[in-house]
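No value in this document is a laboratory result; all are computed from the given coordinates. Computed from a predicted model, the values in this text were never measured in an experiment. Cβ atoms are built from the backbone, for glycine too; each structure is taken alone.
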Structure P
Amino acid sequence: MAYDFIIVGAGIAGITMAEQIANMLNKKVLLIDKRDHIGGNCHDYYNDDGILVHKYGPHIFHTNSTRVYNYLSLYTTWISYNHKVLGKIGDILVPIPFNLISIDKCLPDISNHVKSAILDEYEVNQKVPILEMKKSDNPSIAKLAHYVYENVFLHYTEKMWGLKPEQLDESVTARVPVHISYDCRYFQDTYQGIPRDGYTKMFANMLSNHNINILLNKDYHEILSIDYEEKKVYLYDEEFTGEVIFTGMIDEFFDYRYGPLPYRAMVFMDETSDKERFQENATINYPNDYHFTRITEYKYLTGQVSDKTTVQFEFPEQYDYRDKDANIPSYPIPQKKNEELYNRYKLLADEFEHVTFLGRLAEYKYMNMDVVVEKALNLISDKFMGEEF
């Protein structure tokens, strides 16, 4: 079969591109992934006990984009689900991000003074990054900021990233703010939910067009070769004259010419118990104790009814690009030096006219699912609509 597009990576970026190319452009696509399943890190499956589990950690869809929500709704119906996270601080569980309820629970003796101070300084519903709050001259706010930094933020960040908060880009610290609200939801987006039959089923629906050929358990290096001098791609040793969408690691594409970009990887351990519930909340973070960062119980997410339950422990570690079977890159590490290294690879990427780099790994940027989908939709309309192949 002659292909118009080759897509490397069957995660949400590659799948969205494949669906749009096949249905909107009516072009033929080869979709390649080295894993034995579609969906990338969003893949979910039913385990031996019939519990629907997210293989690579919990993925909760949330967006303010009506366009993205309506697009994905063509391929799934949704379970309405508002994610809530608790953090274990000492012997108590408190809402994360830290909010007004968390203040009442953790600082009961001074909670009224602290809440009065922060409501004088910040807007209701504002999310204030903890490093910003630490700069406040108000002693009550400073005390709160110090407490949250030491008990919620510091050690969790060190476990998660292997770095101190100050060593990371502000985009990371902004993800763990103090929320000036009684709203305990982790996200405040307009649309929030879980695909009713799972992400994998939604992705299978997206890939049902006969124009799409899927090749799993296949490392792209086995069938593609890159001529870096001539800026050409070869499929089975023949020059490929169509378009390539690359959603893998940009440094790998260029054979680590300038050295590897660092990533954090996650190791997951699942346990099934013969009881209806294991914990009192979907996700509980452990910022200070244990080597794992959080435990997720999936029946809260999916609404399944069963006399058994499955929980998942997450252990962060450094990604080792030399041993690709050991772990999977999950999170680009946002530091200035890493951004500078990425920009060097980006200059090389710009020289490949018919290769487009898309997604978290290819663009070395933390992006939520909805952002990736919107970027893919924009790419189709802005770059490929009306082109002849």
Structure Q
Amino acid sequence: MPADRTLPTPESADLIALVREIVSRDLAPLAAGAEERAAFPREAFRTLGRMGVLGLPYAEEHGGGGQPYEVYLQAVEEIASAWSSVGVGVSVHVLSCFGLVTAGSEEQRKQHLPDMVGGELLGAYCLSEPHAGSDPAAMTTRATRVGDEYVLRGAKAWTTHGGQADFYKVMARTGDSRGDISCFLVPAGTPGLAADRPESKMGLMGSTTATMRFDDVRIPVERRLGAEGEGLRIALAGLDAGRLGIAAVATGLAQGALDAAVAYAQERETFDERIIDHQGMAFLLADMAAAVESARATYLAAARRKDAGLPYSRQASVAKLVATDNAMNVTTDAVQVLGGYGYTRDFPVERYMREAKVMQIFEGTNQIQRMVIGRHLDRGTRGELAVAAR
């Protein structure tokens, strides 16, 4: 991972350097073995929580780091460059805290946030359903008010940390209209809450993914975030931030693949020359580097808009689209650089390639991102025409 970073303060530069050191010392040596065993890296999240990474973008008064989003995302990239499952997990955990931060009461934040951002409680995010993945308003999971409790019934698919999390941020229908959805914090261990067998996946073996079942799960009204009917707004606002998290993860993954490819190209010789000295190989590596740096610049530009309080939904979708498509291309090219060795598990690039594919799918498929971007362009163009006509 290159050390040259654009960071807002010397303190944030020191923070990223510390994250890089922890990742290199404590996480990178464990990644390959844990992924091979499909071992859930719970201790890695505790380590990152104790050093403050899990709360970086949240307020210091609740135990967070009070850092700009652009700093937090660069920390996520550092993590993902060594271990994508942990990078994804950090992004999902921070997203699972987002609703509490933005829609919870002050009492709720004081009660729950310190342990969440400190890593003692690991979160999961329950939005997608088997038949409503890209259309959250079509969900069927329902929360019925019974006195001072809600009773949740239904199922949530593709839950990262499913069965491993300590709490679940859950979106459930509380009325009959498409948008009548509310947001809840459901503790693990609540009677009626259960995880199906984890999915057998192509990559990210250390990141457990499972369907969560809600069979008459009773939670107190105090566990609802915001008012009834505000859940879809909370979910969609969180997805913009979550997409930036995945863009950072994808960029880190691509950087790790580039680093591995460059190291191999510097050591491997053909025709009495290092393969990096062959123009064809140098050009391929140059294109990979350009893709990584373009992705980084794109997600940082979106993050700076978020930090400035400007609208950033379109830019978040652009960042997610660019970074994940680039990661797929870069990891595929990394396998090509290594040739036959790249196709074996003796080198990490085949794992990077398998991990890159899902980046184009979760947090909204890249086809959904194109729809989001197109709609923003349509609204913007119409607005500009209306102003010009006056």
Structure R
Amino acid sequence: MPPPEKLIGIVGKTNVGKSTLFSAITMIPVKISNHPFTTIEPNIGIGYVRIKCAHVDLGLPSCNPRTGYCLNGNRFVPVKLIDVAGLIPGASQGRGLGNKFMDDLRQADVLIHVVDASGSTDPEGRPVRPGTYDPVEEAMVIQNEIDEWFWNVVKRLWESKIQKGLLSVTDQVDYLARNLSGISVTKHHVIKALREAGLENKNLKNWSLDDLRIFSKALRRVSKPIIIAANKADIPEAYENIKRLKEVFGEELVVPVSSLAELVLKKLVSENAIRYIPGDPDFEIVDDKKFSPRDLKALEIIRKDVLRKYGGTGVQILLNKAVFDILQLIPVYPVEDINKYTDHSGNILPDVYLVPKGTTARELAYMIHTELGESFLYAVNALTKERVGEDYILRPGDIIRVVAAKARR
């Protein structure tokens, strides 16, 4: 059994390149055009975070991934994404079917907010001259719409169910978490949000509507954190805007991205025209004869204005930041043979589990199979050959064998 699946939501104003980013990550062809509301129904697909594969440091020639793939010593581990329809001002009040679109995000664990860093789309998503619209304002408007939508959901649950049951519960935090689980909220999220809102010592029965709103905003931040994809970074007007976005939202929460450049490079890879590994700062042309002078010029623009300027297209950096920095997940490798690093069929490092930082050996056992968790005896760190107990905290890159009274079937 794999670890609980995390869902990455892609959001943003309409017509800012969300569908292009989704296609660049997943290589799923979706409808892309230069006008608002191209996407109506959500697109769901698989992307891949990139890590150095453990087989490299172990001196093994290769590995045998059951899911994802390994390329030149880089392990690409699958993650799930959902791209929802574009938002406009007033979306939280239903404008542009905004509530329907945002309700698709209920299960998301982190949000990638795609912003037109070039300022070439107006508030309604219509194309305008680059530099005309302020992407900082765009980011603030859309994030406010997301906060308002989340507040509306929390308020509705509070008034229809939570408030009525407060008189009969003893553990208010657990009760609150259970009733908010439908929007992918955990008890950990609730505890953290209460602390951030300064409400951890106030009885829920005495909360005012203002208290609830403050809590809701904090809960959105911790349960659905946002990282900004400053898209269209290849357009000259984007450069200064990206610096401003970083000043306002924080250096670590803004990633310069050219979704179009990544999509072009991946398509050329699929045609065996270039060599390029997602996340690399350059590419190699396989055969010049496959390209016209115009094509070669376009590729040189990608190399000069995107790869060299930003160190890559930003797409892989964005995905890795969302998973490893924002969600705080770490990669671990469950195995059955600690000497050969294989499963029972002899597959080398077949699985990579992305687990929350702080996960214990026993919790990993439950993720692999319920019976392993229930009858857990001990685990073995395959790298050190040390036996560890159920409370051992997993570290990034750990290779672990679980030993249990009931063998996995």
Output 25, 51, 23, 1 (P(r) over Cα pairs in 20 Å bins from 0, in percent, calculated) maps, among P, Q, R, to structure R
From the coordinates of one of P, Q, R, distance in nm of label points 7 Å out along Cα→Cβ at positions 116 and 212 came out at 5.9; that one is structure P
When P, Q, R are compared on distance in nm of label points 7 Å out along Cα→Cβ at positions 188 and 236, the highest value belongs to P
